[in-house]
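Structures are listed in the sections that come next.
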Structure P
Amino acid sequence: MNYIEQIAISSPWWNDEVWHITDRNIKAAKSSKLNFRHLPEGIKIKASAIDIIRGPRQIGKTTEIKLIINELINKKTNPKAIGFFSCDIISKPKDLFEVLKSFYQHLKINKIKKGLFALDEISSVKDWQKAVKNFVDLGMAERIHLVLTGSSSIELKRGYERMPGRRNGGKDYLFLPLSFYEFCRLVNYKGSIVEEKFSGVIASQRNFDEFKNNALMKADFYRANLRNYFKIGGFLRAVSDFVKEGDISQETLLIYQSVLFSEFEKYRKNLSMLMRVVSEIMRNIATPVSFNAIMKNIEFSSANTVKEYVEMLNMAYLGLEILCLDISKKQPFNKKNKKMYFIDPIIFRILSDKFHVQYPGDDKIAENVCAVHVSKFFLSEWASFGVLNKVFYWKSKKGNEIDFVILKNNKPFGFEVKYQNTVSAWDEISIKKGIGDGIIVSKDTFEYGQIPKIPLWAFLLLKI
């Protein structure tokens, strides 16, 4: 079977007007009972543009592409102008180039002026950029809008060609698990959800009080759903299980267990070693730790091996690494201990239920959820570069620590998580004396002042 035949099989809309009724991804989206889209605005075909969509496996990249294709066809786009191909079945750049060339020739033969070609899981092809770069440089992409999806940014870490000047305004997208705001909107509430910009809320007491009053009107709803979010997380299939059954099914946990393993299996890494590393990360959630310390605790022979596994976890968008900030230089201390987190609470469930690692306390999960939320303030940069380098923690020589620090208008701004029943003036000292500006993310204290205090359930509703 040649490549154009394989593309035709993967693009059933070429010959079947009702393909969407039986399409596995679209059927699953409809049966999930969740009205959610990663790209609600869709995609408009722009010849020679190259969009790149990244995110962990099973996040909904393929489903989103299929929904976009169905929308384009409903808007009278020629079905044969749109192609789809899963790159899981090829492994070499030369094969990828032949796939691209086949779709180019298909458009030419059918006299189609412009089209869209979606290449799913392109990161499974090592050095895929070489094929795409060659395809563009030969002028064969002039009538094609390429949409590339991948579950890894390892190729960016290795410094491969990022095709500067060859993407014609193409966009970078990063699909991540549902935010708490999105979780609340989908699971069990029919009214509006409070959503405000973080910078506006803390700009004045008037803004703060308005946000506080609106949030408190539904505080019981938010508190209850935060408890659910700690347990369920934001992967769509897990949330769908929760909506329909009240918890995550064992089948879904096994699916996301395979997501945790898949990137390491692809690179033939030892899964037993992976489990020892991620178990140690879970035990050290919210605590700065070194690769050397992890190595000693799990009896590895090399700290570099630990580093490699942690970096692969991060590059698969399953882990999150926070470096210590040098305030004077506004640069990270690369050699100091790191804080490590997971991208979603479901990983805690997998490690606890399937591998019997002790479940962390709510205070640890709260800090993990807060880490991801603050990181999403920089989603566009994260999407473009594949790694996050905008969120840090801070620790003084005396041992005072601030959980998360960002550079706001080139000045440090801190987020200190105090997920406890009471918050006192003493809890503000690290921010006041250390960096001067920031907020406390509390369990339930809602108070304006020099260092505002916002409950986690309300803070997670705020966007940048």
Structure Q
Amino acid sequence: MSATTSAVPPATTRGGPPRPPGDTPGRPGAPARRAVRRRRRIAAVFLFPALLLLGALVAYPIVFSVIRSMYDASGDTFVGVGNYTTMFQDPATLRAIRNSAVWVVFAPALLTGLGLVLAVLTEKIRWKTAFKLLMFMPMAISFLAAGIIFRLAYEQDPQRGVLNAVTVGIHDSVQGESVSFPTAKARLGDKRLTKRPDGGYRTARSAAPGHTVNLGLVGVAPKDMPHAARPAAAAAASPAGHGELRGVVYLDFTPGGGGKPGVVDRGERGLPKLAVEAVDSHGKVAATATTGADGSYRLTGLAPGPYAVQLPAKDFAPPYEGIAWLGPTLITPAIIGAYMWIWTGFALVLIGAGLSSMPRDVLEAARMDGANEWQVFHRITVPLLGPVLGVVFVTMVINVMKVFDLVYIIAPGPVQQDANVLALQMWLVSFGGGNNQGLGSALGVLLLLLVVPAMALNIRRFRRSQK
């Protein structure tokens, strides 16, 4: 026989196709497992840089902060939970926790509700895309720039703060423009006028009807004089029996010098729109009048008898300058308003996207069944938008827990503690003068523990929506 070589036939299974090369009966599916392991190794190679950055920028700071929170300010002495005990005994920290709770309760709910209302109202208008773009534009502005904008908008001076300019304009249009001279006062040594405990002035001597009483004041700067003020002139005595007291309220100062104190000199101007009162011997106001453009007044309808002429305290009260937005009472709501200006566009766009994907046949069927728009909104639109509203609300909760920039920029120094929040308190304790990074790390850990449940809820909602 001649030696011949023949190819070894591939292994076969009884009643089945040939096995692929490399596979053995003892290890079924080995190539598939090797392919899975190869894909995992490739994925690990590509994920390693991201995991390295994640560990360096997230995991390491968290672990370091937890460890650092157990040491004192110098970082040399282990104090255990001492920083956490101190944290909950510090009035500033407790105030920051209270303000953070106010943020969590009100800001996300207001933003979600406002975004929902705007999304529904703009659903059927042609220019809704332009409106959404306009509302979303504040998201492109940094929190620092937004804080500076609203710090100026909230200024108390109506000449600088736009909100108080509007407030003062509305106040003056409703109640009429009030004129007062807060810096006005009687001339030093003038014994004809005595200052009242409430800030007003009254004549030291009484006068009977038919006489004139001129009241000279000083201390009004030229820039504070109203444009309507005219040169003053000494009032003439009223005819007998008319029951009138006449006079003029004027600025007892002659421009350029000269003039005689207590006398209405040429060039001296009257003080317009001031209230003047006649007070009888019992201390009751018997008549009132308002000075004209030249400062003249007439107190009419007076019965015979002695009267003192009085300039009430409101003539010297500071003019209405609007609302103290940056005061201790309104500072937190004011900052929440600035935050809403920035994030309303975000809520509007997300809720609008959810509204666009809603089945229209359900809404139309409800309308055909007789439901009005409020019933459609309350019973159909809101329930169908529940997942989207939940995502927006939880996202806002996470964001407001970390708010720092707006509070630091908008709140003035004297009221910063009244607007303090946890993130700002953590920075102040660690780097803003406290120099206690142990206590600051404890505040950071507390903030992390408060944020984690909201993050977990958001991730759970996201996974549920994917299923």
Structure R
Amino acid sequence: MRGKTSTYFKILLILERASYTQIIMRRRILLINPWIHDFAAYDLWAKPAGLLYLASTLKKNGYDVKLIDCLDPFHPGMERETRTRAPKRLPSGRGGFFKESIPKPETLKDFPRKYGRYGITPRMFENELLLAKKPDAVFVTSMMTYWYPGVFETIDILRRVIPKVPIVLGGNYATLCGDHAARHSGADIVVKGEGEKALAEVLKDLFNDELQFLPDKDDLDSYPFPAFELLSRMDHVPIMTSRGCPFNCSYCASHRLNDGFRTRDPIRVVDEIEFWNRKFGVRNFPFYDDALLVDRERHVIPMLEEILRRGLDCVFHCPNGLHLREIDAFLSRLMFRAGFKTIRFGFETANTRRQTDTGGKITSEETKAAVAHLLEAGYNGNDIGMYILCGLPNQSASEVRDSIDFIRSCGARPVIAEFSPIPGTPIWEEAVQVSPYDIEKEPLYHNNTLLPCRGKDFTYEMYRELINMARRPTH
């Protein structure tokens, strides 16, 4: 009898679990990548990777998941809706967004630049919502802190079209300006930090759901591949071989956005690249890492060697900026052979004192040696982009000009990166003190187009001259 009773309860447990899984499978989660509102925006291999990591975890737990990408440059109805041509796209996967001019926020009304909404039209977004089955919850991501107006517009429309559906807001803005988001966004829940970490708690609070699968945050190889198949087209797939960064550069928020520095198994990374390449025909892969070359002997070198061993026909891009100190003759040749095409490095400045103050990642002499190795490996000078920070607190135009001249003397291409003050970074307090804007209370003033921390002697005319100077081809 005891054996029969035991079997009976096992059957009950199986039926109960099956019923619970069916309940979850009927639950619908809608994911939203919101618009950008800004003076300018360009798609430099931008995909909502964090949101799509959440999507794959939700799908693995049986949820019905749908994505609406408000930035979708391939939306099939946009040309008909707007009677304009689709934005120009390059084969590498970068290009323009659809754009509609809109009034500037009152805060920015005196700034002499046109303002725009980048992405699909609000009417098309509303149509997408109406065509989709009503979700049980909506997850909205966010990017730059000063792009929050696009997030707010998204949430306003969600409230009007699908009222009473709980809205969860996460991403960079929600993490870096959490109090602002909680007070003003209209979201029911604001999540700070990595979304997977909060996912179980959010679903427990909303529905009393218990997730059967949750990746181990300390083991990035336990994460399922992001659900890029939810996008309308995969002209490229971003790859993350790590999260976080071991450095603590004064201007960077990586330590606030990530729970420490963690890396994946390099062979598992190549497995993912091969999966997207073989199954979906994707050739272009930008790396989203903040520290791709760190611990190179155990990380990037075996990854590149495995790419070559498998004979993958891929092209790789590094828009986030690589660490120059790791570059030598061997790694330069390996990167060139493996198909690294767009390579960008974080040089920041030729000013010796500021090199130390901003993090001490590289010196000018090390930069010169690294560029020489890259040129010898086969790269053209215009292929080697060096980010130069412009508009740092108390920075002069002459410092930026000297940095441009130095990079050109090395044979590489200078790339101006306008400084945006980020809450919680080491340089934040200094930025607050020198900025003529109230950057503490209003994230719109973080906009790098404003050069919000430039000195009084650093004029916009000087800035435009520096931009033109940097854009000249490298010979």
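Values quoted throughout were computed directly from the atomic coordinates according to the rules given, and no laboratory measurement underlies them. What you see is a predicted model; the values in this text were computed from it and never measured. Cβ atoms are built from the backbone, for glycine too; each structure is taken alone.
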| In terms of mean count of other Cβ atoms within 10 Å over residues 39-46, which of structures P, Q, R is highest? | R
| field | Value 16.9, calculated as Kirkwood radius over Cα pairs in Å, for residues 183-318 alone, assigned to which of P, Q, R | value | R
| task | Could you figure out which one of P, Q, R the value 42, 17, 16 for semi-axes √(5λ) of the Cα gyration tensor in Å, for residues 111-214 alone was computed from? | result | P
| Top of P, Q, R by Rg/Rh (Cα atoms, Kirkwood Rh), for residues 303-398 alone, largest first | Q
